[in-house]
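Each value in this text was obtained by applying a stated rule to the coordinates, not by laboratory testing. All of these numbers come straight from a predicted model, not from anything done at the bench. Cβ atoms are built from the backbone, for glycine too; each structure is taken alone.
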Structure 1
Amino acid sequence: MKKILFIIPHPDDEIVGSCILIRNFLKSGKKVLIFFATNGLIDKDSEWPWKKKEFRANYLLRKKEMRKSLQNLGVSQYFLQDIATRTLKDNINKTYVKIKKILGLNTIDTIFCPSYEGGHQDHDVSNFICSKLKPYCNIFEFPEYNYFNRRINNNTFIVNSFNDEVIKLNKEQIIFKKKMISIYRSEKKNLSYIDFRKESYRPLFDYDYSIPPHEGTLFYRRFSFFSWHPRVDGDNPREVCKKIINSKIFRNE
């Protein structure tokens, strides 16, 4: 690993899933670049009518938080795909082409991405896209959060393997990660469940993307009975899977 590209679905996932991992790579002299797959905000048209006028301010705030996060981490090169959260499934082929181009232009040898675990649909789609980049570089994945066995699990893979690498955070690392999380004040309500004891990663697992990551309720569907609320993801996981398997890159077209 000399030049590493982190595929980050939303600004804040670089901290939730891989804050210390990125920091350790930079400290060891490796080059780290970040590709943000979405801007982290739901589409303006999906917001409450009285919230739409605040969209521009919220958009600028999230970008400001992202830049501060990268500055504090020490990451100087990044890419932002300016599309709304929950829309990555509709931009699979375009995103694949963008990332592949970044690989070539920057001689990337390694990719890190979130695992396929049902934490957020954009995380799962990112994992699938990266699985199609295996011929071009090494691919690793890191867990963020899931709802396997009906409980919130942080930075822990649903199924363990002998390849799992676990970073147990020391006191200084915990303080640093908490400080980094606090940068994203706009997401404070959504980040209250974060655990700070460890981070994990492993070579990308071979997943069956035609079915949801696990049986039962996925993390992003915990409040599905409030699907009318803008902050609750109303998409059915099986529909997300259908978007994946109907994509051109799934069919190798």
Structure 2
Amino acid sequence: MEDQVMNGPKYFYRNISVDSVIIGYHEKELKVLLQRPQNFTKWGLPGGYVLKTETVDEAAFRIVRYRTQLENIFLHQFKVYSDPDRIKDDSLNPETFQKIIGIPIEKDHWMFDNFISIAFFALTEFSLVQPTGAAYMEECCWWNINNLPKLYYDHNEIIAGALKALKLFIHHHPIGYELLPEKFTLPELHALYETILNKKLDIRNFTKKLVSIGLIKKLDEHRNIGAHRSPYLYTFNKEKYDQLIQEEEIIVI
């Protein structure tokens, strides 16, 4: 690890990085996975550099896999961030980096170069994730996407960009498959879409559309949630789901 820090350009593409907005859904809230370096007060997105032996997509999958401990996770590239001042942060300097990694860092170190960041969002079921920080990371955990801590660099902008991209993406991609448990009720699915879009949806028309295109299947099972309340459970039709994600013109809602 020390060799990679000191001699990064030997291993990584110079001036290219990856940032991943890992999104989960829990108790009618969108969550984002953040990490905090040792001896540091600000938080940031899971990210890293691209090895010369891998593609950008492979780097993003590697980073997300390490943070979540999940192998099969949905990942979508949504934007490139290239502002020349994007990584200027007075709180991140050679002294603070030395506290984080325990290695003396010079002002002209390669990690202080300007980096173009290729941003992805990842969608995953909240309960399956086992948050894991990278080396030198003290904490890695979920935060409410509407109540974030102080973030370094331009990570607030990247998260806002991911949420905007997701709101567009939701109209032609059945994202509930990634964010909900295998079995769910119609109100739970409805609440997920309302949470992402931040607006009310007519549950009758919403349900009718998803059933009519064959995306969800009604199960002969109920969820007992109180006296006289036991709604049917549904599941996604995986075959239909795989078909829909190949059809870019499909409108899910």
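Here distance in nm of label points 7 Å out along Cα→Cβ at positions 151 and 175 has been calculated and equals 1.5, so which of 1, 2 was it run on? Before the final figure, lay out each step's value.
Values: 1: 3.1; 2: 1.5.
The correct label is 2.
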Study note, to complete from the structure: If you rank structures 1, 2 by FRET efficiency 1/(1 + (r/R0)^6) of positions 71 and 223 (r between Cβ atoms, R0 = 30 Å, to 0.05), the highest one is 2
Practice item. Compare distance in nm of label points 7 Å out along Cα→Cβ at positions 47 and 159 across structures 1, 2 and report the one with the greatest value. Key: 1
Study note, to complete from the structure: Ranked by distance in nm of label points 7 Å out along Cα→Cβ at positions 39 and 79, the structure on top of 1, 2 with the greatest value is 2
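Thinking only about mean projected area of the Cα convex hull in nm², which of 1, 2 has the largest value? It would help to have the intermediate numbers written out before the result.
On the way: 1: 13.0; 2: 15.2.
Evaluating mean projected area of the Cα convex hull in nm² on every structure, the highest lands on 2.
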Practice item. Can you spot which of 1, 2 the value 4.0 was calculated from, given it is distance in nm of label points 7 Å out along Cα→Cβ at positions 23 and 215? Key: 1
Review point. Upon calculation of mean count of other Cβ atoms within 10 Å over residues 7-14 from the atomic coordinates, which of the structures 1, 2 produces 13.8?
Key: 2
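Looking at structures 1, 2, which one was mean count of other Cβ atoms within 10 Å over residues 119-126 calculated from, given that it came out as 27.1?
Label of the originating structure: 1.
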Study note, to complete from the structure: Structures 1, 2 compared on mean count of other Cβ atoms within 10 Å over residues 87-94: the greatest is 1
